[in-house]
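Down below are the structures I want you to see.
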Structure P
Amino acid sequence: MVQKCFSIKMFLYCVFALTISNCKVPYGPTLKSSDTNSLVVEGVIDGAFPFVIKLSRSRMLTNGDTAARKPELGAKVIVEDDHQNSFPLYETGMGTYSSLSTLSLNAAYQYRLHIFTANKEEYLSALVPFKSAPAIDSIGWNIKDGGVQVYVNTHDPNNSTRYYRWEYKETWEFHTEYYSNYKYISSDSTVIPRTDQINICWRSDSSTNIFLSSSANLSSDVIYQMPLPYIQPHDQKLSVLYSIWVKQFALDLNGYNYWLAMKNNTENVRSIFDPQPNETVGNIHCVTNPAENVVGYINAGNSYEKRVFISNQSLPPGWNLYNSCPLITVPNIKDSLAFYFGGGYTPIDIAGPPAFPPAAYSGSSATCVDCTLQGTNIKPSFWP
């Protein structure tokens, strides 16, 4: 009887294992040749700030190929409304088309993009309502799993927004472990006093994931503590001073569904129980070639922006950046200087008692001394 029960259990286990393995069907879409050269349209018709529309072409990636999409150059891009008004955008390089200044748009009108490419193809986006984002109430943060979770709060007192999207740009100040007073000249293997500072730098990074939220199922149009970036414990971003600039957009239902499908296709597929990739249909079509698959969804409205700063001093004790930066001493001999300071180390200061010429120099690995290897030493205009 025991052996019979064991056999039944083994049979059920095998059936379950086969079922699971058979359900894991790899997603391998058959791509038409036209899909590898589709127009990709990115951007929002923004009535609150100058804005850009980016045009590019999709391309087939081979193994190890990480090249960006090919920019669409020489196009004519026009914003049009449903009252026969038009606003040309201006090419500013590499497939980017800018309004240059804030456009005077009427919130009661509908808007679309009209695109003419250099190879005589014509594209139109659907007319969309003008939706203005409410103000961002606050941008806050809390400690989560030893790191910092940044979040945004907002609400619409008129209960008319309901669908939201966010983008952000992070900027942070960071310092190297050592301050360098000297620089190495490779042409003659000498060390001379430094005239620039390479100890304090800034670095920026923009959001790449899609951040969406909806209050459609709530009685009030309130978004509370919507998570934005998560900063890992002891990350360089919070070693001195960190800033995040958040841009908030209001979406219509169709726009929200488009971005939700894009998010599911690009971020959420981790197991057989997650949403599987599917074709995402935007609101742009090719007039001259209706069969072409155009990638993108154009919204219109006023966005809202807000920036906050987070200081390292406001974090719990123990949030430090851990670097392994041992010091070395290099004799003031051309061969030694060339070997170390020409091979991944950067001079810091004179080692030992003052003398002329110095007997030796101290140094450390370049990343521990030269912050310009990871950022810029030009202070941003908005930095305190």
Structure Q
Amino acid sequence: MPHSSRTFTVMSDGELTFWMRAPFVFWSLVFFVFGAVVGSFLNVCIYRMPRDLSLAKPASQCPNCDFAIPWRLNIPIVSWLWLRGKCRQCAESISPRYLGVELLTGLAFLASWLAFGEQTTTGVLLAVTWGFVLAGLIAATFIDFEHFIIPDQITLGGVAVGFLVSAALPALHDFDKPTDSLMSSGLGILVGAGSVFAVLQLGKLLFGKVRMPLEEDESATFTESALHLPNEVVPYEEIFFRNSDTIRLYAKRVELIDRCYTDLNVALSPKQLIIGDESFDPETVPFLKAETDELVIPREAMGFGDVKFMAAIGAFVGWQGALFSLMASAVVGAVVGVVLIAIGRRDWSARLPYGPYISLAAVIWIFFREPILGAWLPTEP
């Protein structure tokens, strides 16, 4: 776990000469620039990962006209400002998110250096490690905000990297021996994943679905873009936030364009339509009408991606950091949700991505671990 106060490591003369050759402010600038470069790559991840696109090919291009962006127009922060947020080829606006991610990641690496960095090999490695952890949190936050998913490349990859780095850099968990550091990382993974999984199961039991009853002669119609109920039309984007989200019903009668079924179960998710024992691709079924007494609509606050995400965080911050991140994220999420509802930006039935709150809680722990532990576990005077 990170240190809040610097303790300089005993170094060889060669190591001391190398790191002290340049002033601390120089390394601060290096970390900011390096972070901005990482942020540029994060923009690629944020756009391509949820769409299952390659991160390597094609090269960076305009999201509007697919213009291949040359390196001189792809300098982090500078290029977006120089071009005033527009594509050089088509002049269409490029989202300020690109600038924001690069700037935020640069500041994240700078903050890691200022908080944990020493002009020693261990200090630099700690600062770089925490910088990449923060970069992962940034990528997960932006992806979850837009798509309500956190890709396995970030979550499962984070678990593996966190565990391996804990062995190679025991100082990450304030230990000298790799075995102690691995124990801390392993406990963080288990506690992080286990605690969120327990909350997820409890949430499913209490709030995981909404039952919508229909009158005897009423029916529900499913089109390509929305669920049509007798008194309202609900776009699928307000129902399906993950590929696993599923509408379920028992239908007295189901009508498709070219066939009819009676008395069977129906389940519709973004990737699959199941009618009785038959399975269809939803994109090939533009119309479905079902006579039913009740629809069961998914309303889960968290998904299994959050379980894996907390496991990845626990691999770096240990079991105490994982527990704090879970508790603090619940408080932050509740406060943000109430505020958004109060100002009319959300209603009570709307979902909010939970990953960003976990990320914010983890950042608080990373930078303020010792004060939190002091308040959590006060020592005898």
Structure R
Amino acid sequence: MYLKIANDNGNSEQDLIIDDELIQQPNVFAKLMRLPNLDDVVQENVLKDIHNQLLVSIEGGLYYIGQRALDSGLPCHTIEVGIDNNKLTSDIVYINTLAHTAAAAVKKAAGENMKALDKTITVHVDMATALPVSYYSKKNANDFAAKFSGKKHHVCVYVGSQEVVVDVNYDFVKVIPEGVTASFALKNEDDLYHAYNQAHADAPFHKEDFAKLRVLHIAIGEGTTEFPVTQDVHFKPDFISGTNNGNGHAIDAVIDDFKAHFGLMKLTRQEYSDILKNEGHKYHDTALEFVTPALEIQAEEILHKAKQVIQQANNEIDVVCVYGGGSIMMRSALEKKLQDYCDRAMIKLLYIPEEYAVTLEVKGLNVFLHSKIFDIVKKATLEQA
């Protein structure tokens, strides 16, 4: 069995495209001391929704993964914003990537007819993933890839009461800088600037333009914001910067007061974020009221850094492109001020619409994964090994 995986590990959410299927999961796990009773769990139900029902054993540890972890009520391990943003050393990134890879293999083995599963499945994987540009170096990229490739990983997936051991072999893993990932999407997805083009019919964007435009990316995540400058699918090494800004910092600043307001004993950052995304939740309006002032502070700091990067480039930027999960909630606080600054500097502002903002990087990774560039790099790397 063979899988192609594009893997974008965010501080809050892990976005994967596995064989062209988009999978979005909270980037958390909960560790169990013992295996729960699974006798009454219906295997077919697990297979139909395996990434939301994921229980695995990896390297001696037993884990609920992603949404299953949040639903369990157990303490969840999360990527703490501003503290453990280093994906190179993150257990969460490593465990969750292995788990979702194995889950996809089990689902593929079962097929649409939900056929009986073998006790052991072997899967070979090509994967494209990324590191923040502020962490990126050739050594770090190679070290990150080596966590997965060059060894066989054994993952036990619990499908109801059946244990399926998946032998995962990452045949080739290529790590590229975040920002470059988005550039692949910008060159291939016309829908990204459809709204912009409707408002700027006199000077619309075309995907071919992004082969030559100098782009300042403002990639706003949960815990970090990256500010790479790219041209085509290459980043400029003199413009490698990131800051500890994002929605997660705003939530962390208000979550204790919010919990006290409603008498909540526990609430994770991811759960608060889910409330904000769900307009029908009974706490949504209050959660938004609490977090808005903190989001405005984050937006001001991001704007200040963006101005610094543009000034460092002596205004030699053609487009500022804003995206990422954090860009959605910060739009009202950030866009107008950033637009005013860009207008003065004669720079176009492309604020990616909400429906594309979160998945821009994983879609770019998937474009790269299926490109001739990936095939050439894979062939050259394996020949040198």
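Here are the numbers for this structure:
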{"item": "Distance in nm of label points 7 Å out along Cα→Cβ at positions 256 and 280 - structure with the largest value, from P, Q, R", "result": "R"}
{"item": "Parent structure of the calculated result 4, 16, 21, 21, 17, 12, 7, 2, 0, 0, given that P(r) over Cα pairs in 10 Å bins from 0, in percent is the read-out and P, Q, R the choices", "result": "P"}
{"item": "If distance in nm of label points 7 Å out along Cα→Cβ at positions 160 and 192 is computed and equals 1.6, the structure in P, Q, R", "result": "Q"}
{"item": "Identity of the structure behind 31, 12, 10 (criterion: semi-axes √(5λ) of the Cα gyration tensor in Å, for residues 104-175 alone, calculated), options P, Q, R", "result": "R"}
{"item": "Structure from which -3500 was derived, helix-only ellipticity at 222 nm (-39500 (n - 2.57) for each DSSP H run of 4 or more, over all residues; to 500), options P, Q, R", "result": "P"}
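No value in this document is a laboratory result; all are computed from the given coordinates. Keep in mind that this is a model prediction, so the values were computed, not measured. Cβ atoms are built from the backbone, for glycine too; each structure is taken alone.
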